[in-house]
Structure 1
Amino acid sequence: MAARGAAQNKGPATAQAHQSHNHRECIDDALTRAREICAARDVQLTPLREKVLQIVWRSHKPVGAYDVLDELARSHKSARPPTVYRALDFLMGEGLIHKIESLNAYLGCTEAGAPHSGQFLICRQCGATEEIVDPKLEAALDQAAKRVHFSAEHKVVEISGLCARCAA
């Protein structure tokens, strides 16, 4: 996953939403990383959870829980909303996906396994969403909260606008 490598180098990391890349490889990398993380933490990435993760990673656009359910129901006839929400909760708890609050939808985490807060650029036209990881932005948020004696428990930054492709 190119984005993970970028974050370990210099500057913010971004997903590959509009850049030319092998998306099948992107999904395979996400699934491999998820298996490694779950094995290291001794938690079960069940076949159903893995399938939900694969559905979430099918594009770089956030996917709603009922969209996940619709696709999951094709291969798991007994899938119901609680099944999907439990799987999504597990994947979020392990840091494998993020919830995009403004869209009530889920996105694969490009930084799975690394501690970070959610920072997202959301295209209002095409829906492509890019996760960015900018330590300076995270530090600025921490300092702003500290100045007013606020104890932040969950930080998510969602910025909507137009991606480069839609703005052109």
Structure 2
Amino acid sequence: MSGGGARPLAPWRWLGLPMLAVMAATILFALPMRFNGYGLPEPIFALPVAFAWAVIRPSMLGPVCVMLLGLFLDMLWGAPTGFWAVCLLLPYGIVLGGRTMLQGQSQLMMIIWYVGATMLTIGAGYLLTMLDTRNAPDPLTVLWQFLATIVLYPFANQLIERFEDADVRFR
């Protein structure tokens, strides 16, 4: 069989491999390295894949994987259990609900939706942190995390483009 056709949409390909890559990148960026006194940014690497999974196709495994990634972030960053799972599942659900509107949209519209999902994730994290600690996080740090996560959109787009034709139900 030639490599020119669409590949089947196996769960390990569109869920498992990106999930492992997100975990590896998160661990790498969580290392305590300093360059001229500045640490590495802490983007939310799980957001691009959660966004892409909601756009690619609805699946029972998608939210479970998003929740597992959120729990992984909780353990790695020392957040309360379920904190990042809630912060990631909220935009996942909204993007999944708006999935039919996103099909066939321009690149600009996809970026706008991704920025909105990022704002929702960071905003939920900000509000939940304020409620948990009774203290507001540093807005500049939150802004840097927001911008670092926005820059990750090409990874979400690559995942979407790679698998958008793999499901024959949507051709």
Structure 3
Amino acid sequence: MDEIINKVEKSGLITIDLEDFYPKEKRVLFDLKDYLYEGLVLKEKDFREKLSKLDWEIYKNTYVAIICSSDVIIPSWSYLLIASYLTGIAKLISFGTLEDLERDIYTEIIEKMDKETYQDKKIIIKGCSRKPVPQNAYLQLIQMLKPLASSLMFGEACSTVPIYKRKK
């Protein structure tokens, strides 16, 4: 019987699946609207008091997006005050929606990737994922990889779309 040969494995291609990097930790939305007086205004003294009484440990090792879903003017320092409570507790703090948070999570992941691994390599960036990998993560990945890789492709090993090939 003939041996089955995995041509993709022998080709030296490296596949990057951003879904593999997806963190399992909980995502939480911290909404300032819950801390507004009559839902309209942020009163500094009341706000500080409410924050000081909050059990911040509920945010331990979570990813937190801070937002105000009410259409009111919120002073910038209020977001900073919340971030000061969350620092050292939350895994990552972001301003904006949960979608913005996913973007920031992947920005951090891509920045921490071992770039040497991809030097002069042929890389396939896997496209389909069941987890919410933000489109921006793929753009950031391309920016990181282009100066390193000899070629970049998108898709699956059986059907890729060429993105970049270094000229010799």
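General observations
- Rg and Dmax of the Cα atoms in Å, for residues 94-149 alone derived as 14.0, 43 - corresponding label from 1, 2, 3: 2
- Parent structure of the calculated result 21.8, 80, given that Rg and Dmax of the Cα atoms in Å is the read-out and 1, 2, 3 the choices: 3
- Entry that produces -21000 once helix-only ellipticity at 222 nm (-39500 (n - 2.57) for each DSSP H run of 4 or more, over all residues; to 500) is calculated, selected from 1, 2, 3: 2
Rule-based calculations on the coordinates, nothing more; no lab input. Not measured: the values here are computed from a predicted model.
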